[in-house]
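Structures given as structure tokens follow.
Any read-out appearing in this document is the output of simple, stated calculations on the displayed coordinates, not a laboratory observation. As the structure is a prediction and not an experimental result, all values here were calculated from the model. Cβ atoms are built from the backbone, for glycine too; each structure is taken alone.
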Structure P
Amino acid sequence: MNVFSIYLGHVHDALNALVKEGALPAGLDFARVVVEPPKDETHGDLATNAAMVLAKDAKLKPRDIAEKLAARLKAAPHVAKADVAGPGFINLSLDNGFWIEVLRDAVKADRDFGRAKIGKAGKVNVEYVSANPTGPMHVGHGRGAVFGDALANLLSFAGYSVAREYYINDAGAQVDVLARSAFLRYREALGDDIGAIPEGLYPGDYLLPVGKALAEKHGRALLQKPESEWLPPVRQAAIEAMMEMIREDLAALEIRHEVFFSERSLTSGTDKVAETVEFLRKAGHIYEGRLPPPKGAPIEDWEDREQTLFRATAFGDDVDRPLKKSDGTYTYFAADMAYHRDKIERGFKTLIDVWGADHGGYVKRMNAAVNALGAGKVALDVKLCQLVRLMRAGEPVKMSKRAGDFVTLREVVEEVGVDPVRFMMLFRKNDAQLDFDLAKVIEQSKENPVFYVQYAHARGKSVFRNAKGAAPELSTDPASLAGADLSVLTDEAELALIKKLAQWPRLVEAAAEFHEPHRVAFYLYDLASSFHSLWNKGKDAPHLRFIMEDNPKFTMARLSLVKGLVGVLASGLAILGVRAAEEMR
């Protein structure tokens with residue numbers, strides 16, 4: 001039950017009635033009319049901007065429209081008050097009976113309350129992590145991993161058909177550096193003195209097992225071969241070992257992808273990069289030409305020569321983009337275009353790429369590419385995840401010996417656990433820098449959001465355990481709770497909690513529409529706060545306690561309220577990939 005959608009329908013009905021009676025002109029576009037929570041909760045339960053956004057087209061003053069519309073809305077179901085505020089906003093207050101029905105619906109639906117159908121089973125590809133297979137994952141990778149995984153969960157909950165994908169960058173120069181680094185460790189495993197790791201190679205100890213495995217398989221045979229012969233098998237062995245390590249790192253964070261797409265596969269067998277370039281050439285989007293010298297900041301792929309160019313400027317980019325290097329090989333951008341074309345050919349109409357913030361300069365050209373490849377019918381949304389600054393009690397954390405130059409994601413998960421990592425990675429918008437304090441995320445206090453939310457769920461569960469002991473005759477299955485007399489829930493704190501629960505369906509739809517899973521984390525914290533406030537109020541006011549042994553009617557009503565709460569907390573935490581704790585120790 002989406003309260004806001006329901007009353008948007010009532011607003012549309014009232015507007016159509018005004019049109020029919022001649023108070024408003026025909027043909028008005030209601031698309032910009034919204035119903036949302038008022039900025040100030042004391043103003044009511046709902047607010048609509050209808051009069052404000054229709055005034056210009058209607059050639060009427062906003063307040064004149066608002067007064068006529070408010071008069072109509074007073075007759076809508078469960079509307080207790082309809083007030084005009086300021087230049088023409090309308091605030092609606094609903095009677096308690098409506099909120100009781102919302103709670104009853106939440107209890108019946110349990111963890112499915114708020115599950116949406118706005119996705120209409122549309123196919124969405126969410127590509128996230130896609131770290132170079134050159135070593136273990138660091139904390140920055142973890143942020144993108146958690147964000148992408150939670151976004152995929154959210155979109156599924158909103159009715160989309162979601163594919164979770166990892167793009168393996170296994171065709172660039174960095175994997176050759178990996179191979180040379182592994183070869184050095186292979187020599188070391190054979191007993192050679194390799195000295196200090198040369199500048200430019202990967203120094204981490206994580207390559208020691210790779211070197212050992214190569215030594216066991218090949219003995220000293222690779223030492224007799226030139227690099228051109230030993231590089232391919234060493235590279236393949238190193239990539240496979242690194243991807244296995246990355247999969248284990250992701251699994252430690254309870255993240256599993258359905259598709260692992262190899263960049264190298266684009267040019268093995270059928271050359272999909274060449275096919276993509278030819279596809280765009282036939283469409284008139286490729287030409288041979290020269291790029292003018294860049295104005296202002298230098299452009300990294302500018303060369304003063306005749307070259308193959310993509311008309312990126314025709315699709316909103318700042319400059320046209322080269323597709324071939326001076327040696328005749330394709331650019332990384334050409335390969336990325338081929339990869340995104342492959343996604344489109346698999347039937348995805350919405351593509352979401354989760355990247356690190358250092359790739360921000362790449363967004364415009366990729367949007368241009370998808371626009372051209374999809375003929376304007378495919379949407380690409382690139383989500384940039386800012387850096388994570390790892391702290392311990394306010395002090396920066398030192399680098400990892402195992403990784404060589406960064407702290408691994410696995411080390412962080414092993415120290416604080418999955419739940420704090422996942423929740424805190426989402427308790428800040430993805431494009432804002434995140435300070436992750438290893439000490440604070442395990443504190444048992446309100447200042448620690450993950451504890452605060454999990455504690456609310458555990459408290460709710462404890463109410464049912466206590467009720468079973470105090471009143472074992474009460475039936476607490478969803479049907480019995482939904483059938484309870486909920487009209488006794490009249491205290492402001494009780495109604496405030498119900499109204500907060502009622503926001504959940506709308507929040508799910510909005511968070512899914514804008515691809516913002518952090519909204520779920522923020523909402524859960526606010527919901528937990530409302531519950532803790534009611535709990536604390538019951539300590540001072542015995543008549544508000546959840547279990548009243550001498551009053552089963554009140555007890556059942558309040559158990560229903562708690563049932564609605566734990567259902568939403570559990571489904572919201574599941575979207576974030578965080579455990580809904582049964583009890584806190």
Structure Q
Amino acid sequence: MTWTRRSFLTYLGVGSYATLTACRVGSADFPVSRRKAAPPDWFQPIGPSLADELIVPHGFQVDLIMKWGDDLGSRDPDGQPEKFGFNNDFIAYFPIDALQGGTNAAEGLLWVNHEYPNPLFQSGYTAADYKAGKRKTVEQIMAEKLAVGGSVVHVKLEKSGWKAVVPSRFNRRITAAYPEMALTGPAGAVLRSAVGSLANCSGGRTPWYTALSCEENFPDYNGNDPNDPKCRWSDVPGMAIDETRYGWVMEVDPFGELPPVKHTALGRFKHENCAVTRGAKGQIVVYMGDDEADQHLYKYVSAEPDNPKASRAERRKLLENGTLYAADLGRGRWIPLLFNAETKAAIEKSAAYAAAKKADPNFQITNQAELLIHTRIAARALGATPLDRCEDCEVHPLDGSVYVALTNNTKHGNLYGHIIRLVEDRDDAAAETFRYEVFLAGGPQSGLACPDNLAFDKHGNLWVVCDMSSDKIGKGAYKPFGNNGVYVVPTVGPAAGDAFQFASGPIDSELTGPWFTEDGKTLFLAVQHPGENSPSLDKLTSHWPEGGSSIPKPSIVAIRGFV
């Protein structure tokens with residue numbers, strides 16, 4: 001049967017998440033989910049764990065590829081060795097022969113995001129220093145700037161497993177200290193350029209084989225309030241960031257042919273990811289989430305269709321000229337965020353605009369560039385739906401519908417989050433209207449909590465990694481789930497909507513960035529912030545991956561054993 005969106009939804013039905021019938025086996029601390037059907041026959045699901053290890057099902061192998069601080073074999077602009085960054089998040093795999101039309105699944109390049117530093121590990125700046133209001137030094141701030149951004153890592157599958165190729169002409173870093181890059185699109189005419197990138201959370205891959213890297217929590221880097229301890233880069237004159245130059249989507253060519261740029265046409269907010277697809281007329285469509293409570297879901301549609309025969313430099317311009325939309329779930333419509341007299345009036349009447357004006361009397365939105373710099377205010381004023389931490393969006397490979405992870409919203413009692421599915425009208429990703437449904441509700445009844453990054457395998461199974469706050473793991477409402485894990489959720493068949501646990505991460509960690517090779521036989525995965533709650537270097541909560549008394553290190557792994 002050929003699956004269309006309509007036949008898929010008709011087959012699956014509405015409200016397909018797990019039933020709430022009671023069932024409990026094993027430890028009373030870890031109730032199993034109440035599933036409707038048997039698990040997949042290609043792996044034996046694991047149970048929740050609080051162990052300080054990365055656990056996968058029997059029959060699968062884990063290859064440790066690279067960990068924080070490993071040498072990339074490349075040099076920075078000052079000639080110093082470049083190191084693999086901290087808190088690795090999004091991963092995208094690029095076959096080594098992709099630009100020649102190949103799909104090599106045994107050698108390629110990884111683009112890896114590095115989301116945020118941990119001052120305890122990067123600069124030795126402790127919680128006690130925060131409490132005392134101790135100012136950071138230039139050296140401490142620079143250590144943190146060099147820990148974020150992203151890495152290009154050349155990888156190859158050998159007999160013993162996946163290995164990093166070091167040195168390689170492809171390996172290199174982007175950090176918060178370098179390089180300088182242009183900003184494209186409407187706001188680019190105002191902002192011109194930015195130094196490096198930071199807060200790089202999730203992302204996406206373009207049809208012309210570049211990576212889209214999303215800048216998320218950019219407000220966390222300045223500030224010196226001891227009651228709100230951010231990175232305090234503003235402690236040193238000249239080290240603070242200009243926040244208007246962050247919060248964008250950066251495009252990086254892992255092959256090194258095209259310079260990195262930031263695309264302002266895709267808006268400025270706490271970008272979680274980019275899911276790239278095509279509209280019915282060939283337009284490039286990018287779905288994006290804003291990861292904060294009561295923020296919004298966005299979509300960008302290019303003004304022109306993609307021409308696969310054009311150069312990569314020409315094709316990337318599709319991300320410079322198009323329309324940004326925000327989702328109104330109540331009316332099932334995409335709201336165009338375009339500056340004109342009508343939208344100007346609506347924005348200036350809004351509470352968000354009034355609050356911004358009160359904080360800064362010079363605040364204004366008088367053109368498209370300013371609207372994009374202040375995307376959130378425009379979206380809220382024009383009627384976008386507030387959501388429960390809109391994180392990853394992914395497009396189903398079989399039917400084209402869009403799955404969106406809403407992690408949670410503790411302000412409104414949504415502790416466990418949920419996943420929704422959007423179906424565009426006329427099966428056209430560029431449509432301005434849609435319908436949606438809840439696909440899976442998080443909680444003990446479904447077996448997972450706080451869905452974050454999503455991915456699809458070649459069979460259409462949805463892979464979900466979860467993001468319970470590390471200080472809440474194993475406690476209270478989150479006690480049934482153990483450490484953060486990876487779950488497989490079929491989207492068709494009798495088990496559709498049921499979550500089956502595939503992996504469990506080390507203590508305090510979050511598993512992120514799932515990405516499959518083109519043949520589906522390897523899953524790349526990032527293990528982020530193990531030991532994040534360590535109060536000091538003498539009292540570490542995790543020692544993963546090296547064990548013993550070692551410092552915990554965020555790392556990327558490859559999981560093999562798929563057929």
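Comparing Rg/Rh (Cα atoms, Kirkwood Rh), for residues 288-495 alone across structures P, Q, the highest figure is found for P. So if we calculate distance in nm of label points 7 Å out along Cα→Cβ at positions 224 and 544 for every structure here (P, Q), which label has the highest result? Structure P gives the largest value of distance in nm of label points 7 Å out along Cα→Cβ at positions 224 and 544 among P, Q. Source structure of the calculated read-out (P(r) over Cα pairs in 5 Å bins from 0, in percent, for residues 72-191 alone, 2, 10, 15, 17, 16, 14, 11, 7, 4, 2, 1, 0) within P, Q: Q. When FRET efficiency 1/(1 + (r/R0)^6) of positions 56 and 408 (r between Cβ atoms, R0 = 25 Å, to 0.05) is computed across structures P, Q, the figure 0.00 traces back to P. Which structure, out of P, Q, was helix-only ellipticity at 222 nm (-39500 (n - 2.57) for each DSSP H run of 4 or more, over all residues; to 500) derived from, given a value of -2500? The read-out comes from structure Q.
Percent of Cα pairs over 32 Å apart was computed and gave 42; which structure, P, Q, did it come from? The correct label is Q.
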